[in-house]
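Computed from the coordinates by the stated procedures, all read-outs in this text should not be read as laboratory data. Note that this is a predicted model, so its numbers are computed, not measured. Cβ atoms are built from the backbone, for glycine too; each structure is taken alone.
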Structure P
Amino acid sequence: MAGMQDIDHVVVLMLENRSFDHMLGFLYGPNDPALAGQTFEGLTGKETNPDKNGQPVQVFRITPDTPNGYFMPGADPGEGYKATNSQLFGNINAPSEPPPPGQSNLGFVNDYAYTLGWESQKPSWTIKDGTTANDIMGIFTPQMLPVLSTLARSYAVCDHWYCSVPTETLPNRAFALAATSQGHLDDNTKTFTCPSIFGLLSKAEVPWAIYGYDAPPLTRHNFPDTTDAPEQCFGLFSDFQQAAQSGQLPAFVFLEPSWSETGNSQHPVGDVALGEQLIFDVYNTLRNSPQWSRTLLVITYDEHGGCYDHVDPPWNATPPDSSVGEFGFDFRRFGPRVPTLLISPLIKPNTIYRTRSDTPLDHTSVLKSIERRWNLASLTARDAAAPDFWDVLNSHAVRTDNPLAHVTPPNSNGVHPNPTKPSHLQQVHADLVARLPVPRAHEYHRDRGALETSEDYDDYIRERTRAWQNTRHLRR
């Protein structure tokens, strides 16, 4: 049986803001013969959430006939700490102990109704025409997501993988790469002063890389040990493709999608079909690499993004340290489930993967797996307690089949309702690069305050980063 020493390259593609049920809830039926005795924590199709009148709203299938199907749920649901509490507990304040079985995860429709109400009053927010609060109960069918679903059935799908904290993007991405958000629970904090997995790898002389898609990677500026790292540790998706083709992939690769509203991150209300194409391209890039036989690809999402999931998040998380977080949060609860696939030619098809540990899989399981493989110390108490995923490697031989050989990524043929609007993460990225020390002689000519469109932001990010890189080069 294969083991972790048979893997030399871990590649992580982290997408945006979708829950497990929303993307994969109908991946397997209850009597699917492919399960071969395994259980799958999916949907029956009878799950409901009450609306404001207490009437049950049932989950429904997003199919090719669903209007604007690839743009569901039609707007950006609430995803912060208070919104997540509202979705899980029906109140922005969490209870002091877990609710009884069946009494959690019942606030998604009401929270989405509240969110649509205030978003509709602000022109800076995008809502697809016809969107209602009931749309949060929409579930993509495998037919709608042929790339993600085929890979999930062809390798391992993790039906109990949780985001690390019950809140939005940047704290979860911090946990995914540093096993802590240093107490922060919202996207107001964009940088962290703690060590990251990249710094640990550098000290151990284990190579790594972060690749943006069509812009320099945002992740570079989240931690001191990435911002100051050598330029060869960063690139674009085309650089990732070239490294894979030439057999030059480093030990750990972290991939970003494109962050614009019309990009491929799959962040609501973006076009989910574009993310299908990205997943297709990442998989084929790796499968055609001479390093494929010793590579493990993790496809995951940073957080649930307010999308419906029926499974109660566990309350047995290990806090990264002894400090109390924002809102008085003690970091003992995980966030909702997110779609996660483990892909390697050393994994059998139709594997439903869960850890044997009492502690469930979450984003810090990637850290724990890397730390075990390359004999690194833990970053915090959270990744020290996390289970790794190396026992997912269950094949006696390297597979040579290509599950996507006859799969075509979908095309939504839809139109984004506000394609020139800058996304939240473009704004975050611009703020981060604006802080970079650039002497006046090399400073980019445009004042950041004048940025208006998505294209403006992308241009500023590229040019400001290039000016900073040039000054770094001169100093060296």
Structure Q
Amino acid sequence: MNFDEYRAHDATGLAKLVADKQVSAEELLTLARERAAVVNPRINAIVRDVPAPPTEPGEGPFAGVPFLIKDLAQDYAGLPTSRGSRAFKTTPAAEHATIVARWLDAGLVIFGKTNTPEFGAKGITEPDAWGPARNPWNLQRTPGGSSGGSAAAVAAGIVPCAGANDGGGSIRIPAACCGLVGLKPGRGLTPMGPGTGESMHGAAVQGVVSRSVRDTAAMLDVIAGGEAGGPFSPAMPGASFASTVGEDPGPLRIGVRVPSAINPNPHPEASAAVEATVRTLTDLGHHVDELPQAPFDDAALARDFLLTWFVYTAWELDEAKRLTGASDASFERDTLILAALGRATSSVAYVDAVERRHEHTRRLTTYFDSYDLLLTPTLATPPPRIAEFDLPAALQRASDVLIKTRTASLLRHTKIVDDMVDKNLNWVPYTQLANLTGRPAISLPLHWTADGLPLGVQFVAPLAGESTLIRLAAQLEQAMPWADRLAPV
């Protein structure tokens, strides 16, 4: 098998070749490593090798297929999980994460870990610890974040599918930036253990980025389900997720909303992505309505998301210091700023923000009384340029002084906070809804810009709506195919 043949198959297809003894797991791993050697110096997707992964295929559904895991919340025993931070670059994990164990049991050959921003706290992947990951469609653009390394690796053809996770859009944003499928499962459907019951009050979940809907569905079958140390046992569908691929979703009622309170005037390409999708949905027999306003208070949801994110970053920073003995010098300026803002938040304000999730959820539930799905762009703009979100030099110097003098909490009274909020959410205002409400959502690669950049669309479903999302995604994959689009890297 040569690389072109390897690249032509998704993970499901490669697994069948191994099972039929048309190719060996060792041969596939060699092809994946050779591809990585060629493109990874340019895209900086893989930041750590897994030495000598076993290549004897077992009984699992993906036996012998090369795979990469994210260097955040996907521990591989004996290897560090850096979390995108210099503080954790040399701290080995004591045991496999539950999700990693499930991937290994499925027969996947894990040979590396992928780039992520520090603590996964950004929608871009440019950590000081490893340097920026780059988008295979345009090396001057971001592959998104926080699963940006995984998305870049899949888009570049190193692997057909890779591990990812999502606390505010971190599966769907990089999928949209890199022309991939990105499903965020509903709250609690995938495990975060064994060290964590649920992360960010259940907002963060595990998953993958992939090139095909059937891979996404089959991977969800592999990883879905509770664990002994988890907070609850999630309800599982009567049939496998993979079996729903190709099933008729039936005529669906879909509401569509493009403007948002954070970005009332999205880029024309974002609107074009949705418009093209609406035309196809209508041709397929679905009923699509343009919503005159968002079915929830998106401005309030954004504030609540950011407030809890600031506080969570403060906790992560303190935990990192406890575990590693690191000082402030080991962490990025932006992380220190976010943590300072979190510490400046009162406990009552924090609980208020967490409790308001119920209000956001009730509003979305009322919406789903009338509609089956919500359609939005995944991104409000095409993928930004590398370093576009760096603070101006003057603000860097000012914030450094405040951090050193332990007065960084004063930043909440300055324009720097508004600038950070605007820059970090203005281009991704749509994804946080599914995290705070615990609903499943998927990004599909249904649009490319005039200059060749991917820009996905997002569908949000009610509770237990993963199967509906998969059925519709497979239908759109047939109607608006993307498999023949190859990144130029």
Can you tell which of P, Q yields 31.2 when mean count of other Cβ atoms within 10 Å over residues 151-158 is derived from it?
Q
Work out the source of -8000 here, i.e. which of P, Q gives that when helix-only ellipticity at 222 nm (-39500 (n - 2.57) for each DSSP H run of 4 or more, over all residues; to 500) is computed.
P
Among P, Q, considering only distance in nm of label points 7 Å out along Cα→Cβ at positions 311 and 439, which has the greatest calculated value?
P
On relative contact order in percent (Cα under 8 Å, 6 or more apart), which of the structures labelled P, Q is highest?
P
Out of P, Q, which one gives 2.7 for distance in nm of label points 7 Å out along Cα→Cβ at positions 135 and 455 as computed from the coordinates?
P
Check the numbers for FRET efficiency 1/(1 + (r/R0)^6) of positions 95 and 335 (r between Cβ atoms, R0 = 30 Å, to 0.05) across P, Q and tell me which is largest.
P
Structure from which 22.9 was derived, mean count of other Cβ atoms within 10 Å over residues 103-110, options P, Q:
Q
If we compute mean count of other Cβ atoms within 10 Å over residues 15-22 for structures P, Q, which one ends up with the highest value?
P
